[in-house]
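Input: structures, listed below.
Values quoted throughout were computed directly from the atomic coordinates according to the rules given, and no laboratory measurement underlies them. Predicted model only: the values in this text are computed from it and were never measured. Cβ atoms are built from the backbone, for glycine too; each structure is taken alone.
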Structure 1
Amino acid sequence: MAVHQIDPICDPRWMEFVDERPDSSVFHSPNWLRALQATYSYHPFVLTTSPPRAKLQNGMVFCRVESWLTGNRLVSVPFADHCEMLVDNAADRYELLSFVAGILSSNQFKYAELRPTRKEPEDECGFRLSRRYALHTLDLRPGLEEILKKSHKTSIQQKIRRAQRQELDYTEGNDSQHIRRFYQLLLLTRRRQKIPPQPLEWFHNLAKYFGESLQIRLLLKGGQPIAGVLTLRWKNTVVDKYSCSDAQGNNLGCIPLLLWRVIEHAKKTGINTFDLGRSDYEGTGLVEFKDRWGSQRAELKYWRLPSESVSSGDDWKLRVAGPIFARMPNLLLATSGRILYRHIG
């Protein structure tokens, strides 16, 4: 069985294919891949057993991450919470994974990583479990009152009401002003987390390629942003990709209110699923916060080949440098993110 490579950005068959697949996500979309390529110079490609010019029957999307700092690797796909293998037939899946193993045997790449939500490559071609996360999704098909009633009374409902009582201004959009204000909050949040922020260019490119499918929602107090949420829409799903706030925003319950605004808008526009994103199990507070929305929690597993590359501490260098990031001036912190993120992928 022959395996073919196609360009998911230039080949219109890819968009047609992922648009038809019920298990595709925003991270399969050409827009996500365009933003990755424009910001980080990653090279996306799709492996398929479908012959040239034929309608695609399957596909696995990867990016070539080439880095002198962290090594060259294949990732499906960078900075995505998850990315399903869009292959129904087990024999086709084995053929495609074997092809990936063959690419790795050339020693050009350190490892390949998969981030599926359902189809696990365990014992196929040597892929091994690398990391585990929690993935939360909220069913938006019930009415608004029922959704709110299922949420935690203290952690969600009371915080929403608390934020509503404050003298806060609400705004939403995807223009440069919203991006700049959102980035101000991201700098504060990443400083608290002791990690650098994603480069500002990344958010401008996301807005450029996603257009109205990307929305930034902000709460302001005295004209200053204190909390923000960036969402992406894909078919009948809205994804909470980035949330950030200053400490005051956390105390006022701003993030719960902004997420509630996302839910209200989603109900009006026919969206039936809210993807709350992945969470590290070590960050128990975030996992519990998402649990308290009445969402469904699933285990999200990342897989790697070869098994020697499997490590639970790939981000140890960022953790060691954490105290340094926490003390950096904003300009230097933003510059660190612009330099480092293309090597993280």
Structure 2
Amino acid sequence: MSILRPRLAGWRALAIAIGAAASLGSVVAYGATSGAAAPRLYAYPANPLYAPAAGAEPGGDHATAAALKTITQTPSGIWAAGQPGDIAMVRNVTLAAGQAHAVPVIVAYNLPDRDACGKLSALPSLTAAGYEKWIDQLAAAIGTGHDIVVVEPDGLPDIVRGCLSPAGSAVRYQLLRYAMRELGRLPHARVYLDAGNPGMFARPARLAGPLEAAGLRDGRGFSANVSNFAWTADVVAWSQHLERALGGTVGAVIDTSRSGRGPYTGSDAPQWCNPPGRALGPAPRFNPGPAGIDAYLWIKDPGASDGACRGGPPAGQYWPAYAAALAQSGPPS
């Protein structure tokens, strides 16, 4: 049975639930909601870019320090990607955010055979049983927290793009359904299943059936443009088309972290991996409009590399020079 949560009064209900908080160092508020204080997004105080930002100051590189601070002070996704300490990190972040009356963004990214198309974020695979156990641990770590949870970027798109065998696709659907069911049962979490981006799927309606099959209805909706660079206006229109194909009963969260100059169009490939000349996109905020767009979020931390391409470190490791370039290419829209 579907347990898709109704919108109620959108993020207003969440604001009432977690309370209005005074502005804290690790909290940034975005937007406003009529009749209630806007909920706040949580900025991780252990962001690895703090150290290079501090290190740039003594040498007089104030521009780099300011650029990196722009990123560290903006709430972004905290990725649980199967690394040691991930579950403890999610638990600690959830508790800290709750104490600050703020909302963290948690990204679950640990599927067996993940990144089946791109390959640069692949790691030795869990078994299916191991993944289900990991999801149970992640759900326990979030508990009663008011976290936004983005489930498995590219996990479903890899199926639709044909990057898995039929047997692998069947297992992938099973695991996505399990993740959506268990995380969707959490009392206050808002769970979004990743749907990819306009560059992957020119016809978003094509994703409606696969999203349903992967357990979308156990959450609140879908995420779009995660770790990608598409113009925000294009992603909004794309997401609205997909919402209509799904009956208009779901919401979307859009990754705007690096969309300030749109997608890279150079001839060298891969175009999505640490492309040059990109910029930070619109700042995170709830209810940016139009209807059906629940939030702009920096789901991808702009400081983290896409992979070992164009001189970057392995996927997920922090690359201060690239991060500073993103911020120096222009302020968030």
Structure 3
Amino acid sequence: MTVFVLDPLADTRWDELLDRHPRASVFHSRGWLEALNRTYGYEPIVLTTTERGPLANGLALCRVRTWMSRRLVSLPFSDHCEPLVDRADDLSAMLGFMTEEMRTRRWKSLELRPREIAAGSGAFSGLAKGASYYLHTLNLARPAEQIFKGFNQSSTQRAIRRAEREGLSYEAGTSESLLSTFYRLLRLTRRRHGLPPQPLAWFQNLLDCLGDRLAIHVASKDGLPVASILTLSFKKTMVYKYGGSDAAHHALGGMPFLFWRAIQEAQARGIEELDLGRSDLDQPGLVAFKDHLGATRSTLTYYTCPERSRGTAHEGPFSRAARQVVAHLPDAALDLTGRLLYKHLG
């Protein structure tokens, strides 16, 4: 079976496939792929067994070339990227194509990040299981009152009521001022975790490429921003992708309040699912926060070639020491570290 390579930024057939395929997500979208290309220089491609006419299938990848590595990833900085392939023999042909490309073009590794294809189905025969994460999703195709009742009473519901008593205000949009506010709060959060923030250019490109599919949500107390989240929307799904907060004001309940308001807005627009994104297995605080929103937890398993260690980035004395150094960098140095580092991590 012949496999063809197309450019999803130029071939309109890719957009048409996304419109009709039930497993398409915002991570497949032209806007997401273009932002990856603009910010990090990754080359997006799509593999398909369709030569002419409407695409019957497609598997999105990025060719990642840096001085540190040469990799094929589906897709960088994406929590999941389901192969939009319904026939096992088509997927097998695409895997064979990628294996051959790794050999002839000397790519060092391949990573696929499916969401729904069962781990035991044999769909990724020849690939090793890589990292695993938790994925949380919340059903929004229910009355808002039922969703609120599903929140943990002693933490989430109480925090939202506290935020409302405190008079927290809510604003959502895509303005430069909201982006600036979001990025300042993101930097604070990343610093607390001993990590640099993603490059500001990444978020600027997401805004430019995704348009009204992106929203920045901000909660403020007496005009002071205390929490912010960035969401992406595609069809009937809203994805929570990034967030930041000021730890000095956590007691106000800003983050649970933001999610509650974002959920209400999403429902008003006909959104039926909130994808809360992946969480590392060794991040119990983040996992508990999503559990307390009443979300359903499942497991994401990535697939790699060659086999890679399944250890987490949070392990080891070297990682702990590095986080301590990063946490004390001035803002300018912290931002520079992010600009230099993330291109190699996608």
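Which of 1, 2, 3 yields 2.0 for distance in nm of label points 7 Å out along Cα→Cβ at positions 109 and 125, as computed? Write out the running numbers ahead of the final one.
On the way: 1: 0.9; 2: 2.0; 3: 2.6.
Label of the originating structure: 2.
Suppose distance in nm of label points 7 Å out along Cα→Cβ at positions 61 and 205 works out to 1.4; of 1, 2, 3, which structure was it derived from? Working shown, then result.
Values: 1: 1.4; 2: 5.1; 3: 2.0.
Going through each structure in turn, the value belongs to 1.
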